[in-house]
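Computed from the coordinates by the stated procedures, all read-outs in this text should not be read as laboratory data. Everything numeric here is computed off the predicted structure, so don't read it as measured data. Cβ atoms are built from the backbone, for glycine too; each structure is taken alone.
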Structure P
Amino acid sequence: MYSNLLVTVAYEGENDAAPSLRIARALASPGAKVTLIHVMEPAPIFTLDYLPDNWRVDMHDAIKSDLGKMAAQFEHGNAVVVEGDPANEALDFARLHEVDCIVVASHRPGTQSVMLGSTANKIVAAAPCAVHVARRARD
């Protein structure tokens, strides 16, 4: 059982956070701190002229609200939205906050990094703590 978990949550494609949340509940010790994190990647520069002025703030707020609802399932749940590279930001957060287990979804099938997904592969390779990979259901 773990006392300080970090659960990565992606908001693209067919990703579903439910499997990762179930795993976090199963791995969390009573009273554990569970942080859900989403990392917003930078938009491609060529798209910026086509996006509304406040798109980034609006997206950040919407994701933070949704993550907050999911985090409320946990006694000591917290939601965090940051910007940058997903793997690097999750690893930095884990180190800074002394996380003892990261739950990350594997969502891109195919070589070692393709089997896990590039973000999951980077996290598994460099994590300062245990990592639980939530496997994607096969179609």
Structure Q
Amino acid sequence: MSVPEKVVSVATFSGRGIARFRGEGEALVTRQGISFFGGVDPKSGLVKEKGHELFGKDITGKVLVFPRGKGSTVGSYVIYQLKKSGHAPAAIINSETEAIIATGCILAEIPLVDRLGVDPTEAIATGDRVSVDGEAGIVRVEKGQRY
């Protein structure tokens, strides 16, 4: 008996590269904004904001996809702390990035892309394999290629 092959489709999106680094990993997607200050534990990478749809999830090594950041400017420093503790996401994709996320990603050397021309929270699903080129602003998504 033969094993059916996995069907893999690839989508490529072009957007605005903000933090000009490269990364790849498994997507972790939310339609809610993320506040890194008070919302993510910088020592573990766990989302700790009660009521958030990612509550209890680990962002370590994930391509984190969310509409935009929210909260205090201290969030930039939390992103940097995540990198120093080994619990940073592999990359971040936003619908529209604001200064808190941009500054944190640049300091921590985490690839960051936004303005894909599609809603990334709909075009990318949790578990998809995603590569992010923050220099070129290119996001490549492999659907069906789960980690």
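Looking at structures P, Q, which one was helix-only ellipticity at 222 nm (-39500 (n - 2.57) for each DSSP H run of 4 or more, over all residues; to 500) calculated from, given that it came out as -11000?
Numbers: P: -11000; Q: -5000.
It must be structure P, since only it matches.
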- For 55, 31, 25 (Cα extents along the principal axes in Å, calculated) the corresponding structure among P, Q: Q
- Item | Which entry (P, Q) yields the derived value 0.75 for FRET efficiency 1/(1 + (r/R0)^6) of positions 42 and 130 (r between Cβ atoms, R0 = 35 Å, to 0.05) | P
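Given structures P, Q, which gives the highest value for distance in nm of label points 7 Å out along Cα→Cβ at positions 26 and 82? Could you put the intermediate results ahead of the total?
Numbers: P: 2.7; Q: 1.7.
Structure P gives the largest value of distance in nm of label points 7 Å out along Cα→Cβ at positions 26 and 82 among P, Q.
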- Message: If relative contact order in percent (Cα under 8 Å, 6 or more apart) computes to 28, which of P, Q did it come from?
- Response: P
